[in-house]
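Below you'll find the structures, each written out as structure tokens.
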Structure 1
Amino acid sequence: MTIGPLALAIGFAVVLATPLRAEQWASSYTGHDYAKCRKDKGNGDPVSVHRCPGKAGLTVIWTAGDDSSAVEFGTKALQETISDKAAFFEVGKTIEWRGPKGGKLQAAIVRYATGQSVGKLDGSRLVVYRLSPDGSSCIIGSVDARKLDANTAARRLADETAEAFRCGQDARSED
């Protein structure tokens, strides 16, 4: 007779474990004026690269050309496209950093203005990055920022995926 209540308690613990873990993650924010960060020496290329200090000693690398801009994180960022959902991107100035409360950062969320043509950025995406302890980073996926609860969806993607996501091996999530 004591097995029934024990089984019920274990069942509730399993059901509640995932939401509780997700709630234990926290956000912090930084704002950046990327053009004011340390500029890398150019090689005559019209692309501008600036390095900004981020959270927990991570470097934010801002790359800007005539028609798009993007960020990467750390010392070994995977070179990849921002999203298949648009052709041009303009990175936002605010970075949301995610990680377990009291633990190391494991994800970053950045809003991008997006569009299919230069000068017409009429969309918006929240791009979620994996931040690895070894200094590597990559994109986990992105969320259409115009949808209801897009911030919640991006945080859920970060919280549930970042820790185990394998850059260069696992498939990205794009809604």
Structure 2
Amino acid sequence: MTQGTFLFLGDSLIADFNWQERMHHFNIINSGVPGETTQGLLNRLPAIMDSVKNPELIFLMIGTNNLIIEDYSFIESLRKIIVKLTTRYPTAEVITNSLLPCQLPWLNMETLQKLNKMIEPMTQQTGSCYLDMFTKFKPTSDYFQSDGIHLTPKAYDLWSKGILEYVSFLIEDD
């Protein structure tokens, strides 16, 4: 028996994993697109919202490709995405994931932490939830593939467990 529809939005970090296999109690809709930026997702939202009627949960992981192209001003686009989602789906729980400690030569952990410290209060202001996975991932560990961006199976295991724990907390809290 499924517990409802769970919409995943984001880039290749979302697209590259079989969330349905890991979260079989939900009807998963994976709308991840490799290479997606916040602006790209914002542009795709009308089509997504036309095709996905009433998800109970929405998981948002976006911004990594903005970091890759050295665009650190994506927080406003992210805010617009969240506002559109919470407006269109007022009964859904919208969960925004923190940026992960990816390993790019031009990007230090302090910058990532600063961006996450901007994202967290913005999610609260827009009526969504914030899932901090940054602190659970170790930047020098075997969670990242050799490109420093994409995740290993061990990382997806940790991440999916974190998401399920968070969702369980939300469901219990309702």
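Bear in mind that the values in this text are calculations on the coordinates, not laboratory data. What you see is a predicted model, and the numbers here were worked out from it, not measured in a lab. Cβ atoms are built from the backbone, for glycine too; each structure is taken alone.
Suppose distance in nm of label points 7 Å out along Cα→Cβ at positions 114 and 138 works out to 2.7; of 1, 2, which structure was it derived from? Answer by label: 2.
Given a value of -14000 for helix-only ellipticity at 222 nm (-39500 (n - 2.57) for each DSSP H run of 4 or more, over all residues; to 500), calculated from one of 1, 2, which structure does it belong to?
This value belongs to structure 2.
When distance in nm of label points 7 Å out along Cα→Cβ at positions 66 and 82 is calculated for each of structures 1, 2, structure 1 comes out greatest. The maximum of FRET efficiency 1/(1 + (r/R0)^6) of positions 26 and 122 (r between Cβ atoms, R0 = 25 Å, to 0.05) over structures 1, 2, that is, the highest value, falls on 2.
State the single structure among 1, 2 that was used to calculate P(r) over Cα pairs in 10 Å bins from 0, in percent, giving 10, 42, 38, 10, 0. Only structure 2 yields this read-out.
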